[in-house]
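Laboratory data are not the source of any read-out in this text; all were calculated from the coordinates shown. Given the structure is predicted, the values throughout are model-derived calculations rather than measurements. Cβ atoms are built from the backbone, for glycine too; each structure is taken alone.
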Structure 1
Amino acid sequence: MGKTAFVFPGQGAQAVGMGQDIYEAIPASRAVIDAADEALGFKLSELIFNGPEERLKQTANTQPALLAVSAAFLEALKESGLKADFAAGHSLGEYSALVAAGALSFEDAIRTVRARGEFMEQAVPSGQGAMAAVLGAEREALAALCASASADAGAVELANVNCPGQIVVSGTAAGVQAVVERGKEAGAKRVIPLEVSGPFHSSLMKPAAERLQGVLASVTMQDASIPVIANVTAKPVTASGEIRNLLAEQVYSPVLWEDSVRYLIEQGVDTFVEIGSGTVLAGLIKKIDKTVKVISINSLEALKAIAL
């Protein structure tokens, strides 16, 4: 019998109004989002449900908002009896995966990702860093182009290895611009600059990682009850100490999403359950392997369908 993985989205999946239907219909989900408001000391729920979008898109708000909504859907999903053999999350989503695996309490996770978002926003002065999505390039060729561009223009590195033909680069504004201009050298069909508040998952984020380490040191961490596939290594982790170290490293390391999904498939996973806002991960997983089953739990309707 095939195995199941719960997967959780990261930044970019947010939308004003996400999770409002389950907040109104399911008491257990409402309790999760109310707990987020209490843990943070402000009405995150108001921002999630009513916006404005510009404020929700700010990294320090987006990260706790997405975690809260994923955790609310996860709580509602418990009633269906569906269990996971593995968990994984894309960047920020790794915190949702760790909550699902019992390694982190929801309250500690929400406070940590709020701080993580603030540290990431503050690590590099506005306008000095950038990110771009590179479509159609091979990983090795793009890594070589980044090395060349870094030497000529300024640091630029692979940031998200999402699926075949979709890799995000991150670094200095000049370094990323060099990749935008020279993308065809790596076989890219298109290079699209992204609207982001910083050069996430690049070495420029090391100051944020150092500050995050201090927060993580004060948080209670348990061993995970199921293996969580770490973004940094694309390998399973369960030991609390290793989880703590990898979460700090994750801020400045590439998100190896394609490798993580391939690892899960090698372990016998044939069903991926995407829990939280949007369908970003479903799209990426299907581009990695069309044969696996992907279910997106992102609405009350989707929850009812899985409960049947």
Structure 2
Amino acid sequence: MDSTSVPPLSVVVGDEELLVDRAVAGIVAAVRAADPDVDVHDLMPSQVSAGTLVEVTSPSLFGERRVVVLRAAQDLTKEPAGVVADYLRDPADDVVLVLVHAGGAKGRALLQAALKAGAHRIDCAKPTKASERAAFVRGEFERAGRKITADAAQALLDAVGTDLREIAAACTQLIADTEGRVDAAAVARYHRGKAEASGFTVADRAVEGRLAEALEQLRWSLSVGMAPVLINSALAGAVRGIAVAVQPPRGLSDAELAKQAKVPPWKLRTIRQQARGWTPRGVAHAMRVVAETDALVKGAGRDPAYALERAVIEIVSARGRR
């Protein structure tokens, strides 16, 4: 999407956060390419009222262009949703409105109203089939002008699991650490730990309580261009695994525990070793930290690198908390 093709109204529909974030970022980037000073309002339902929406969607007296992103539009209460519906009938020329909707039955009337008003629809459904995840892996490499063999794509998925952010992070690191076409042997080398810094390395060192190494790996990952959201996703995945290991639900097999932790079964042994020294209280604190950091690296904070450093320090300090 270029700056001349940005529609005044878009709906991003789906429940896969990574794809949703990319779709929204693409629209904002396209508008900024034409107007670097564009005013962007990225709002959650809890942050808005009817008055706020009227203010950000009203025509500007000075013709200033704005992008208004309404996340989780299905959760808007009646009055704010009514303001959006009214706006759809008479949109402002200097506003690009992006509605993000989960795609379910909740709030469907607003979604339908936007589509009826001519909104450009971008679907971001979560890949549920192995073939869809394999296609995603191939797409990540194609975006970088690279290729990956079918068996290598499957080996990567077997090693990483089904979380799309973690798959994307693994693709990013493989692209950075290899040249030419990636085959299954390259994937095997990577997952034996021969890659340099990655979000997973940062996360592993953090949950193991190795602060100096975690910060060193974090700074290196950022220096080679790894996206902050992917690093925090790796942190969240590591903390989630620790949570499952510290308080495993009774009666679940290892395969079921691995599914709950969103990791391949072989990784459970590593997670159990990393979980030594963790307490339920420490896990709860670490989970709050990664949730807060998620918002900060997605735009709520001004310095994603600082937010990630703080998260690593907090996670390390949470280990052993009584």
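Looking at mean count of other Cβ atoms within 10 Å over residues 128-135 over structures 1, 2, structure 1 comes out largest.
Given a value of 14 for relative contact order in percent (Cα under 8 Å, 6 or more apart), calculated from one of 1, 2, which structure does it belong to? Attributed to the structure labelled 2. Hey, FRET efficiency 1/(1 + (r/R0)^6) of positions 104 and 216 (r between Cβ atoms, R0 = 41 Å, to 0.05) derived from one of 1, 2 reads 1.00; which structure? Matching structure: 1.
If mean projected area of the Cα convex hull in nm², for residues 168-255 alone computes to 7.1, which of 1, 2 did it come from?
Going label by label, the one that fits is 1.
37, 23, 20 is what came out when semi-axes √(5λ) of the Cα gyration tensor in Å was calculated for one structure; which of 1, 2 is it? Here the read-out was taken from 2. Structures 1, 2 were shown, and helix-only ellipticity at 222 nm (-39500 (n - 2.57) for each DSSP H run of 4 or more, over all residues; to 500) at -17000 was computed from 2.
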